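Values in this text are rule-based calculations from the coordinates and carry no lab data. These numbers were taken from a predicted model, which means no experiment stands behind them. Cβ atoms are built from the backbone, for glycine too; each structure is taken alone.
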Structure I
Amino acid sequence: MSKEPVARFHVLIDELTVPLEKLHRERLQCKRGCADCCVDDITVYEVEADRIRRQHAALLESGMPHAPGACAFLDGEGACRIYEDRPYVCRTQGLPLRWAAEDEAGGVVERRDICELNVSESQPLVDVDPNHCWTLGPAETKLQQIEALHEGSAQDVEPGELRRVRLRDLFGV
């Protein structure tokens with residue numbers, strides 16, 4: 001039996017990020033318990049929220065989210081309690097990110113960002129080869145397509161609009 005589309009998508013993202021993680025091994029400070037990127041108010045599409053609901057029903061029913069200010073799914077040591085089923089946004093955190101944005105003149109410019117803990121003075125982010133960054137856009141488009149086909153997608157949103165769910169709201173508190 002094949003995995004659900006969002007699970008297959010997560011596996012693909014994991015496979016695509018491995019080479020970047022290897023390339024940036026020296027700069028990446030990300031490890032179990034590092035939770036600087038794990039902030040409150042992260043939102044996910046309903047399709048990812050439903051996966052978390054199915055896979056972690058007991059945790060959600062416990063009503064024990066992490067204290068406000070950090071992701072509700074962190075444990076007391078700052079480790080993710082749903083790591084295997086974490087959403088897309090969590091799977092690319094820490095990596096050098098790049099995306100196209102409109103500048104003030106209406107042109108397109110490249111923007112980049114990285115977690116402050118992963119800034120490297122020996123290789124500033126501006127000097128990183130664009131192919132060695134996670135490009136935002138294509139994966140998000142694929143996830144939006146998965147969401148649009150998802151049975152649980154909200155019927156109360158405008159056509160073309162996709163509802164997002166706060167991770168903290170998955171807990172029944």
Structure II
Amino acid sequence: MEDYEVQDRVRRELLPGEQLLWWGRPRQGLMLRPADALYIPFSLFWCGFAIFWEASVVKSGFWPFELWGIPFVLAGLYMVFGRFLTDARQRARTVYAITDQRVVVVAGLFRDVVTSLSLRSLADLGLFERRDGSGTIALGPVSPWYVTGRLSRNRPPDSPALEGIPQVRSVYNLLLEAQNKAA
């Protein structure tokens with residue numbers, strides 16, 4: 001997605017008189033998270049066992065078990081490959097914006113889903129910065145499991161986040177300034 005397309009997606013969400021302070025996108029492409037240290041070996045084991053089991057059943061020729069194993073093989077293939085493709089596509093379609101009134105997240109796998117959070121209602125902000133300066137800003141209470149960097153591939157269930165953004169500290173400071181002015 002080109003920069004002008006991203007800006008158009010953000011500008012469509014602005015209210016009359018609302019001023020855009022910052023817009024950005026999450027890191028693109030393959031993104032490994034700390035939890036993948038557990039997920040990758042588990043998914044390889046699952047998929048390997050499912051394929052071995054299915055191949056054994058196919059050899060035996062007992063067709064009901066052949067059908068039974070297909071969903072397990074498909075789940076294994078998704079865990080090994082599909083989750084990375086789905087995550088990359090989701091992030092490719094995600095746009096973040098900070099205005100003088102709110103934080104806007106436009107995301108969605110197949111169609112846009114807009115999340116809008118008023119700067120006045122944001123109580124807890126969490127900053128998770130990596131050595132390269134990129135990171136995540138949690139927009140609300142953070143699960144204790146999130147402290148490790150991200151134990152689940154999905155956002156923490158208790159708060160949206162601006163994930164995988166470059167120069168996260170400057171965006172965080174901008175957000176704090178905008179929040180102070182909005183109060």
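Looking at structures I, II, which one was distance in nm of label points 7 Å out along Cα→Cβ at positions 38 and 70 calculated from, given that it came out as 0.6? It traces back to I.
A value of 1.19 for Cα Rg over 2.2 N^0.38 Å, for residues 30-77 alone, calculated from one of I, II, originates in structure I.
If you line up I, II by relative contact order in percent (Cα under 8 Å, 6 or more apart), the top spot, with the largest value, goes to I. Once distance in nm of label points 7 Å out along Cα→Cβ at positions 14 and 54 is computed for every structure in I, II, the highest value turns out to be that of II.
Can you tell which of I, II yields -8500 when helix-only ellipticity at 222 nm (-39500 (n - 2.57) for each DSSP H run of 4 or more, over all residues; to 500) is derived from it? Traced to structure I.
Assuming 40, 18, 13 is semi-axes √(5λ) of the Cα gyration tensor in Å as calculated from a single structure, say which of I, II it is. Clearly, the read-out refers to II. Taking distance in nm of label points 7 Å out along Cα→Cβ at positions 62 and 94 as the criterion, the largest value within structures I, II is that of II. The value 3.3 for distance in nm of label points 7 Å out along Cα→Cβ at positions 86 and 102 was derived from one model only; which of I, II is it? Computed on structure I.
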